[in-house]
Structures are given as C-alpha cells and as structure tokens.
Structure 1
Amino acid sequence: MNSYPKFEKGMILKKEMLTALRDYPRDILALMYQDYGVGIITGFHTQINDDNSIVIAPGIIKLDQGIFSLEEEVTLETYEGQHYVYLKLETINSVDMVITKVSIIQSKEFVEENIELFRYTKNAKLLPYSSFNDVGDNSITNRVNKAVCKYAVQGGSSIAPEYLQLFASELLKKGSNSMFDYAFATQCLAGDVSIVLRNEYLNKLSKTASTEYNNEAVLRLLKLKIQSLDHIDDIKEKPEEVRNTPKKIKVL
C-alpha cells in the first residue's frame with residue numbers, strides 16, 4: 001500500500017496521517033530518480049520453487065503516475081499454457097487519505113496497456129535461462145520471460161539487469177578482440193549501465209547513431225554480438241598444414 005495524507009483546513013490530525021508521512025518520503029524518492037526512465041528501479045526478483053510456483057520479491061517501480069512499491073513478496077501458482085503476469089495499481093480515495101494498492105495479477109490475455117512483469121508458457125518444469133540467445137524467444141517454453149519488462153536506469157528504460165549480466169558472462173567466457181566489449185561487459189556485471197553507455201555500445205554494434213532502442217532491438221543486437229564471437233577462431237590466422245610428402249635424400 002502506498003499512502004500519503006491530505007491536509008486541509010479544519011481537519012483533525014490523526015496518527016495514521018503522520019505515520020504515512022514518515023514512512024513514505026515521496027518527494028525524496030522523486031528527486032533521487034528524476035533522471036531515470038520508467039520501469040523497475042529495484043527488486044521484483046523472481047524465484048522458481050520446486051513446485052513450479054514463482055516468488056516475486058518486494059520492489060520499487062517508477063511509472064508516469066509516480067513511484068510505487070510492492071512491500072511484501074508474492075507467490076504465484078503457475079498453470080499450463082501461456083500466461084502474462086502484470087503489476088496492477090488501484091487508487092482508493094478516502095476522506096483523509098489517498099491509497100494506491102499495488103498487486104500482482106496473471107492472465108491468459110495479453111493487454112498492451114497493462115504493466116507486464118513477465119510471461120511464461122509452461123508444459124513442464126520452469127527453468128531459468130542458461131543461454132543469452134534464448135532470452136525473449138517466445139518459442140522456448142518453460143522460462144520466466146522478462147524481455148518486455150522495462151527497468152529504470154539513468155537516462156531512460158532498459159532490459160532486465162540479469163539479462164545484461166548473462167550477456168556479459170557469455171562474452172567474457174567466449175572472449176573478444178575488442179576492449180570496448182570488455183569495458184561494456186564489466187559495467188553490465190557491476191549493474192551500472194546508463195542509457196548513454198548502452199546506446200553508445202549498441203551504436204558501435206549497429207554502425208548507426210540512434211538514441212532510441214526498445215527492448216526487442218537491444219536483445220537482437222546483443223544476440224548478434226554473442227553469435228559473432230562464435231566465429232572469432234575462424235578469422236584468426238591458422239598455422240600452415242604440414243604436408244605429408246616424402247623427403248628427398250641426397251646420395252653422395
């Protein structure tokens with residue numbers, strides 16, 4: 001619940017009004033994240049249980065309407081087929097309080113206007129992504145797919161930090177001929193990738209000068225980068241093959 005008091009002339013000051021003012025410094029949060037885009041600021045991590053239920057951790061999210069928090073973890077039961085998990089805001093006006101209730105819902109229906117956290121298509125045990133090339137691929141079932149979800153970073157919105165970290169881990173494991181790749185991967189692992197840095201890297205990959213990349217474009221370019229690293233060995237200079245030809249022997 002996200003509450004703030006309404007102070008009007010002639011009203012009686014209540015304990016609940018002061019508590020709300022103390023516990024939710026809305027103005028301070030707004031100032032701290034004024035340079036960030038819309039999306040998840042922190043939290044909302046997911047954990048898959050042995051029974052295939054999904055636990056969503058508490059978190060803070062920035063939306064056009066303001067900054068809101070999910071204060072308690074939520075456990076979702078999962079079902080066969082494709083489902084979408086959304087964040088739902090419900091505003092309740094009372095005489096002396098404005099309350100915004102934050103809840104988690106899931107549906108078989110895709111609603112573009114809703115705030116999507118993730119989606120899944122289940123027919124077996126749910127598993128985390130093990131390969132970056134699989135991230136966001138709707139043809140791959142039994143994954144918690146956060147490809148559409150926006151995360152707030154300095155300067156705008158981006159993909160889930162865990163996906164950037166998966167990209168960085170694979171890049172470092174495969175190796176690269178570019179120091180720029182290593183610098184970007186290091187920032188991804190540190191969880192500190194601003195929109196300016198991300199766009200500069202993507203512009204280098206795409207050889208363009210764009211400032212607008214949606215989640216789909218970000219994933220596509222990063223996947224192409226990972227795929228290109230599979231061919232590094234092919235462009236390296238290979239040693240000459242030793243020909244199996246008989247040697248001439250000079251007889252004196």
Structure 2
Amino acid sequence: MKEPTTGDLFETTQPEQPQNGPRTLTRRDGITDEGLIHFQSAYPDETLTKEDLFYYIYGILHSPDYRERYADNLNKELPRIPQVKTFADFQAFSQAGRKLGELHVNYESVPMYAGVKINTGNKPLTDADYRVEKMKYGKKGKDKDLTALHYNHHITITGIPLEAYDYVVNGKPALDWVVERQSVRVDKASGIVSDANDWAIETMGNPKYPLELFLRVITVSLETMKIVRGLPPLEIRYK
C-alpha cells in the first residue's frame with residue numbers, strides 16, 4: 001500500500017482491497033498528524049484532537065471576519081487556516097463548527113420551518129398535486145417578493161422570513177439552490193431531462209420531498225446564521 005504523503009491536510013490513500021470477497025471501508029482522518037501538531041503547539045497545556053481541529057476549520061470557514069479579511073486570497077487559492085489567539089476561541093469555533101456540520105449533513109431530517117403559511121386553496125391534495133415543474137418567487141409590483149413562493153398551481157407558500165436568504169452557498173442563498181434544482185430541467189445540448197419528481201418518488205419515496213426540502217432549508221438557513229452570528233471575533237495568533 002502506498003504511504004500517505006506527509007504535509008498534506010487531507011490524506012487520500014485508499015486501503016488495499018481483497019481480490020475476492022467484500023470490499024472493506026476504512027475510516028481515515030481528514031487531518032494529518034502534522035496538522036494536529038501544528039495546532040497543539042499553539043495551546044500546549046490543552047487537549048486537542050483531530051476531530052476538534054476538523055470542526056474548528058469548519059467553524060473558521062464560516063466566520064464573517066475570516067471571509068471578509070481574506071476575500072481576495074480565497075478567490076485565488078485554497079484557504080489557509082490560522083491559529084486563533086486563545087484556546088477559548090479555538091473551542092468556540094470548534095463547537096460552532098460541530099453544530100454547523102451536524103446541521104448541514106442532516107439537512108434532510110431537520111424540522112420543517114413552521115412559521116410559513118401553505119395555501120392550497122382549501123382543497124385536499126393528492127400525491128400528484130405535489131408535482132413541481134418550476135418554483136417561482138412572488139411579485140410585488142415589478143419587484144420579486146422573496147417572502148412568497150409559488151410551488152405549483154396548487155400550492156403557494158407565504159411568510160418566508162427574509163433573514164433565511166442570508167445563508168449563502170457558492171454565491172447565492174441556499175433557498176435559491178432548492179428553487180433551482182427542485183424542478184424539471186432539460187439539458188439543451190443533450191436533451192437529457194432532470195426531473196426532481198423522479199428523485200422524490202423513486203429514491204425518497206415521498207412526492208412531497210421538494211416542498212418539504214424547501215421548508216427544511218429555511219430552518220437550516222436560520223439556524224446557520226444564528227450560529228454564525230454567535231462566532232467570536234477573529235483574533236489571530238502570530239508567531
């Protein structure tokens with residue numbers, strides 16, 4: 001088996017697999033020994049594990065101070081993770097990163113946001129009535145109304161909190177990604193149809209999945225921003 005490359009943050013070496021019989025899975029840390037030692041040296045009297053460091057990094061990457069201060073660098077190169085001045089701040093970022101990680105990994109099982117109103121025209125809906133083609137935001141005159149979403153001809157959501165749009169992923173709100181991806185799209189070049197309803201019914205076994213996902217991502221967005229706004233200021237430890 002090839003030895004892992006030293007000095008890399010993420011180890012990519014795969015375990016050897018048997019020629020016959022079932023393949024085995026081996027859990028590997030995403031943090032190298034060198035990376036751990038680097039951060040342990042900053043807080044020599046404290047206990048710090050690779051898992052603590054992993055979530056610290058996830059917390060730091062959500063820090064508004066970090067993103068603003070290093071915006072130019074982040075546009076051109078991989079992020080560099082600083083040591084913060086105090087172990088208390090390290091813990092705060094690590095604990096926040098853990099909460100964010102759990103929230104983001106389990107986005108499909110978080111509670112659906114209950115603060116919206118779902119208008120169905122006072123009609124009982126069948127499974128077929130949850131089919132989505134293309135969700136559209138509401139209108140206020142000529143302007144887009146982000147507090148309202150027309151899910152389809154049968155369902156309209158109102159009362160969407162505007163602060164939910166503050167959680168941005170890859171340049172746009174997480175809710176916008178749901179609106180874009182939970183739809184029926186045809187690739188112009190190949191003609192291949194991507195139908196979110198097929199995934200909902202065949203994989204998830206739930207024709208309401210696109211609607212429920214939008215409501216869950218409202219919760220994820222609000223909770224994410226609550227955690228992010230509670231992060232400490234970024235005070236970097238310089239050697």
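Each reported figure results from applying straightforward, stated rules to the coordinates on display, with no laboratory input. Given the structure is predicted, the values throughout are model-derived calculations rather than measurements. Cβ atoms are built from the backbone, for glycine too; each structure is taken alone.
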For mean count of other Cβ atoms within 10 Å over residues 47-54, the calculated result is 16.5, so let me know which of 1, 2 that is. 2
Working back from 0.95 (FRET efficiency 1/(1 + (r/R0)^6) of positions 119 and 207 (r between Cβ atoms, R0 = 30 Å, to 0.05), computed), options 1, 2, answer is structure 2
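Figure out for me which of the structures 1, 2 the number 15.6 belongs to, where mean count of other Cβ atoms within 10 Å over residues 143-150 was derived from the coordinates.
Numbers: 1: 21.2; 2: 15.6.
Computed on structure 2.
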Among 1, 2, considering only distance in nm of label points 7 Å out along Cα→Cβ at positions 39 and 127, which has the greatest calculated value? 2
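Upon calculation of Cα extents along the principal axes in Å, for residues 79-150 alone from the atomic coordinates, which of the structures 1, 2 produces 57, 33, 23?
Values: 1: 52, 23, 20; 2: 57, 33, 23.
The structure behind it is 2.
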Thinking only about relative contact order in percent (Cα under 8 Å, 6 or more apart), which of 1, 2 has the largest value? 2
Identity of the structure behind 1.40 (criterion: Cα Rg over 2.2 N^0.38 Å, calculated), options 1, 2: 1
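Between 1, 2, which one scores greatest on distance in nm of label points 7 Å out along Cα→Cβ at positions 175 and 199? Could the numbers behind the result be given before it?
Details: 1: 3.5; 2: 2.0.
Top value of distance in nm of label points 7 Å out along Cα→Cβ at positions 175 and 199, among 1, 2, belongs to structure 1.
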